[in-house]
1. Assuming 0.75 is FRET efficiency 1/(1 + (r/R0)^6) of positions 76 and 164 (r between Cβ atoms, R0 = 25 Å, to 0.05) as calculated from a single structure, say which of I, II it is.
2. Comparing Cα Rg over 2.2 N^0.38 Å across structures I, II, which is largest?
3. Going by relative contact order in percent (Cα under 8 Å, 6 or more apart), which of structures I, II comes out largest?
4. Out of I, II, choose the structure whose coordinates give FRET efficiency 1/(1 + (r/R0)^6) of positions 60 and 156 (r between Cβ atoms, R0 = 30 Å, to 0.05) equal to 0.15 when calculated.
5. When helix-only ellipticity at 222 nm (-39500 (n - 2.57) for each DSSP H run of 4 or more, over all residues; to 500) is calculated, the result is -3500; to which of the structures I, II does this value belong?
6. When FRET efficiency 1/(1 + (r/R0)^6) of positions 108 and 140 (r between Cβ atoms, R0 = 35 Å, to 0.05) is compared over structures I, II, which one is greatest?
7. Determine which structure produced the value 2.3 for distance in nm of label points 7 Å out along Cα→Cβ at positions 28 and 68, calculated from the coordinates; the candidates are I, II.
Structure I
Amino acid sequence: MTKPHPTASSRAEPYWKDSSVLTSEELPYDVRQWLLDEGSLTEQLLKTSDGNFAVQRLRQTFSRPHLSEARLLDIPTGQEALVREVVLRCYDQPWVFARSVIPSSSLTGKLRHLRGLENKSLGALLFQDPSLQRNPFQVALLAGDSQYIDPDLNQEGPCWARRSRFVLQGNPLMVSEVFLEAYRPG
């Protein structure tokens, strides 16, 4: 049985695929290089934009994550988590739409400060913690008008997205990043 190719989708929940199973036709080498970079995206954007970088929080609330997000985080379906959506802007242009899902059980102890990030970068905090572990990426190709991203960020062409499960101080959280048309890999 052949596996479906990643295709641009306008449904609310992307079709995520493990990056390790994608062929070079499905995920071209030039895209693979920047999409699967395991370093801090915040650091890379700061460098690429010569510091002309900002985080714009769109929303942050306790709500039910998408089904695949709950599965990735191994939390019960229907359990609420802190869902945070931001735009990473360089040169005052939206480059990346990011969605983070943090289970309530992960927001205790030293990690309770994650509730109040406001317009701060989650990535900058994650990569400072020596306990950080990152699972392999899952990727998706989204339609430019995908319901997964904020409607104000709609674009004509498709956009690549990635997500991964992090474990920080023994607690899971998920970060997905959608690379918009203005994005320029560093």
Structure II
Amino acid sequence: MEELIAKKYIKALNAGSDLGEMSKISELFSVLSDSFANDKFVSIVVNPLVSAADKSAILLDAVKSAKSEKVNNLIKLLVEHKRINIIPALAKELKKDIANSTKTYEGVIYSDSDIDAKVITELSNGLNNKFNSTITLTFVKSDFNGIKVEVVGLGIEINFSKDRIDSQMIEHIIKAI
């Protein structure tokens, strides 16, 4: 639900902004979104005993370095409509929107064994060519028995499981017998 509301605000922001301005706004909301990990901050901005003016002042003070009237108005609007809690969703959707506009995505490679940087680069280049985009992959060591590549922005998940390959080979041998 929050994502749908965030998309409406982003659509309004996009109407009067260029890509550079949207990137700055996205960075600003990403930082503001990180503040929601702090329990004290959350307890203040969601507390019904704290006035809307105080909440607005806190949030406007956090974004004053941007010197953007659009951001200030958006913050005031969010406070006025009691939608401060959608700021993390707004940051996430802004990031997705910019990624789709620039065709630049981030992906993750999961595996239980170490993967060489050269292989990561080759996988990235292959996906770049396949999807006509710029995809940056990072490696995360996990307990996945094989290799799994995820690019959430494009909705891509590719995996090669050693267990699945082994079971398919056994099935094939049994069928051949």
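1. Here the read-out was taken from I.
2. Details: I: 0.98; II: 1.39.
Top value of Cα Rg over 2.2 N^0.38 Å, among I, II, belongs to structure II.
3. Comparing I, II, the top value of relative contact order in percent (Cα under 8 Å, 6 or more apart) belongs to I.
4. Source structure: II.
5. It was calculated from structure I.
6. Going through I, II one by one, FRET efficiency 1/(1 + (r/R0)^6) of positions 108 and 140 (r between Cβ atoms, R0 = 35 Å, to 0.05) is largest in II.
7. Only structure I yields this read-out.
Bear in mind these aren't lab numbers, they're just calculated from the coordinates by the rules spelled out. If you're wondering where the values come from, they're calculated on a predicted model, not measured in any experiment. Cβ atoms are built from the backbone, for glycine too; each structure is taken alone.
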